[in-house]
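**Student:** Next up: the structures, one after another.
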Structure 1
Amino acid sequence: MIRNKIAIIIWLYNTELAEEFIELLLPHKKKIHIFLGLCKDKDNNSVVQKFTYYFKDTLDIEFFDNGGTDVLPTLRLLEKCQNNYSIFFKLHSKINAWGFKKHVDWKAILINDILYGDNFDYTVRQLSRKNIGIVGSKSFIMRDNEYTNQDKILELCNLLDVDYTKLRIKSFIGGNIFAAKTSIFKPLLYNTKYKDLLSKEIGAIKDDLKSTYVHSSERIFGYMAEYHNQNILGAPRHCKIILNPKIKTHRLHLVELYNKYCYIQENPNIFGRIVDTSQKDISILWQHIEKDKLQKYRAIESNILVNHGINTSTTL
């Protein structure tokens with residue numbers, strides 16, 4: 001049954017990431033149908049060949065103009081799949097870095113936590129619950145953070161007939177990569193004027209100085225959970241624990257990513273590369289401190305680590 005499959009919506013503007021997405025999706029091949037959006041202005045021949053080779057029986061490809069960043073293609077693809085798929089994953093090919101040093105591959109965090117390995121099945125199970133509308137990386141669940149965008153958020157809510165006064169928490173997923181119930185997004189679909197406004201924002205769009213429709217939409221996407229009396233759930237399910245007596249909770253949660261990097265869930269600015277790992281220990285080069293400062297952690301249980309600090313005066 002097609003309704004038992006999960007819709008994977010991908011806006012793959014940065015086609016150099018095609019193989020990375022394919023590797024992440026292949027383990028779930030029998031459970032998914034891919035709706036791939038590509039930019040008309042790019043050379044997409046190689047991407048089409050690769051996705052068709054691996055997913056030819058579960059693949060739809062659409063070509064779009066370069067407008068509305070990842071938001072507009074997502075809406076158009078969601079209109080194609082929303083009647084037949086109860087759950088969708090919203091993915092896109094972010095290449096910009098995040099963090100106070102612009103050192104964090106937040107695309108990897110956002111995708112890893114909902115999609116990689118067992119996280120995929122966990123995400124789908126949670127979205128089968130009545131009270132869960134969206135699942136996203138716990139570290140990037142933002143709350144009541146409209147930044148410069150409130151005027152356009154109000155404008156779009158009015159345009160979409162969404163009652164803004166119903167919203168109190170106003171949570172969303174920073175980075176705009178998440179999984180959700182398709183039903184809660186119906187208020188945003190088939191609105192020509194909305195899509196026209198988005199289409200006028202072309203290329204890389206920033207909201208540092210003024211509001212934008214795409215950044216406003218990022219918030220509204222998240223608001224759809226609360227608007228339908230549902231919650232946003234943080235992922236992934238499993239983390240390793242680093243014991244640390246210097247902090248109030250005495251512990252931090254370490255998430256290992258699919259690309260041999262890792263981060264601390266409480267503060268994803270603490271982001272590093274895993275140099276070596278075994279059943280007994282793990283060695284990490286943290287990117288937020290000086291280079292070549294290696295930290296080693298000893299496993300005292302399968303998922304509990306303690307600092308074994310080497311070559312560093314900065315420890316977690």
Structure 2
Amino acid sequence: MIPEILILALVLIAGFVLLLLKKRYRGLGLGFAMCCATVTIGLWAIFQSRSSTAAIGILFLPFYALFSALMAWGFANLRAQTSRAMRLLGGLCLCLSLGVPVFLAYGGFQSIALNRAHDAKHAADTAEIERNRQEINEALARTPGHEAETIAALINEHASNRNFLLPALDNRFVTAEILDRFAQSDDFGITLTALRNRNCRPETLVRIYRTHTYPDYFFQTLAAHENTPPEILTDLYHRPATIMGLDRSFARNPATPGAILADIAGKTKENFVVQQLLQNPKLDCALLGAVEAALKRSERPDDGFSTGRLQEIRAGICAPRANR
């Protein structure tokens with residue numbers, strides 16, 4: 001589709017150049033104005049969309065603009081003809097020229113309406129989730145010592161209610177068995193919530209990594225989870241990158257193998273990654289020099305938290321024995 005569009009755009013450009021060479025100047029001002037209007041409205045409409053692929057529309061915008069300009073030029077030349085049929089054809093050209101920016105503007109307003117509908121639904125869902133979370137906490141408070149049984153009963157009762165499951169599966173009293181069951185959900189949000197729970201067992205995390213149809217969606221959670229087995233963390237770290245920012249999750253995770261932490265410390269230029277490394281319980285004194293070097297080459301080498309944490313570690317667990 002894209003090659004055909006490019007070819008047509010080149011044809012239109014060639015036609016425009018030919019008109020200039022033949023000194024057919026009538027209508028060029030109107031055509032240029034419609035071209036600019038189409039590009040302006042088209043860009044506005046494209047940037048109203050929140051879709052990750054919306055920017056692809058920019059590739060087609062030159063075609064729309066040139067088509068609108070050519071139709072405007074046709075109108076300007078045909079309206080002066082004595083033939084009624086030619087004037088009617090000119091009117092059609094004008095409708096087509098104006099129709100392009102109108103069509104693009106309509107798409108932009110549709111995107112705005114869709115965004116508002118999504119925002120309203122998101123706000124309603126968020127409010128309902130918070131109400132359900134409060135209801136769950138109140139139910140657990142009424143049954144001290146039986147929290148696991150209470151949350152299990154609530155989950156079974158609302159098993160088809162997504163806005164109830166999201167706060168319920170996030171609860172610390174949910175058992176590994178329940179988390180394993182809901183990790184098999186077709187709803188990625190439910191699966192993700194189940195995996196994020198600290199009670200999620202390693203076998204569940206491994207199964208999602210090995211067998212899920214789209215495991216990339218869960219890579220950040222897998223990289224950050226303390227129950228992810230070291231072999232999975234190692235495999236995930238060394239596979240071709242499809243998700244950005246995983247180093248931040250690896251750096252904070254105490255289950256991350258030391259070799260990976262050392263590799264991250266030796267390569268990172270992100271201050272936030274350095275902060276995560278400095279909060280990792282697995283950080284040892286042998287790695288401290290590499291972390292300090294990473295801080296110096298980061299975008300914030302004088303970061304107060306990092307420099308303070310380094311001093312704290314050097315004065316504490318990494319202090320010379322004579323000073324202890």
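Bear in mind these aren't lab numbers, they're just calculated from the coordinates by the rules spelled out. Here the structure is a predicted model, which is why all the values come from computation and not from measurement. Cβ atoms are built from the backbone, for glycine too; each structure is taken alone.
**Student:** When relative contact order in percent (Cα under 8 Å, 6 or more apart) is calculated for each of the structures 1, 2, which structure yields the highest value? Don't skip to the end; give the middle numbers.
**Tutor:** Working: 1: 16; 2: 9.
Between 1, 2, the highest calculated value is found for 1.
**Student:** Something else: Work out which structure the value 3.8 belongs to, where distance in nm of label points 7 Å out along Cα→Cβ at positions 134 and 222 was derived from one of 1, 2.
**Tutor:** That value comes from structure 2.
**Student:** Can you say which of 1, 2 returns 15.5 when mean count of other Cβ atoms within 10 Å over residues 214-221 is computed?
**Tutor:** Computed on structure 2.
**Student:** Have a look at 1, 2 and say which one yields 0.98 for Rg/Rh (Cα atoms, Kirkwood Rh), as calculated. Show your work: numbers first, answer last.
**Tutor:** On the way: 1: 0.98; 2: 1.19.
Of the options listed, only 1 reproduces it.
**Student:** Computing helix-only ellipticity at 222 nm (-39500 (n - 2.57) for each DSSP H run of 4 or more, over all residues; to 500) gives -7500 for which of 1, 2?
**Tutor:** 1
**Student:** I have 19.8 for mean count of other Cβ atoms within 10 Å over residues 38-45, calculated from one of the structures 1, 2. Which structure is it? Can you show the working numbers first?
**Tutor:** Working: 1: 13.9; 2: 19.8.
Going label by label, the one that fits is 2.
**Student:** Here's another thing I want to ask about it. Taking distance in nm of label points 7 Å out along Cα→Cβ at positions 46 and 118 as the quantity of interest, name the structure among 1, 2 where it is greatest.
**Tutor:** 1
**Student:** Give the label, chosen from 1, 2, of the structure having the highest value of percent of Cα pairs over 15 Å apart, for residues 190-237 alone.
**Tutor:** Evaluating percent of Cα pairs over 15 Å apart, for residues 190-237 alone on every structure, the highest lands on 1.
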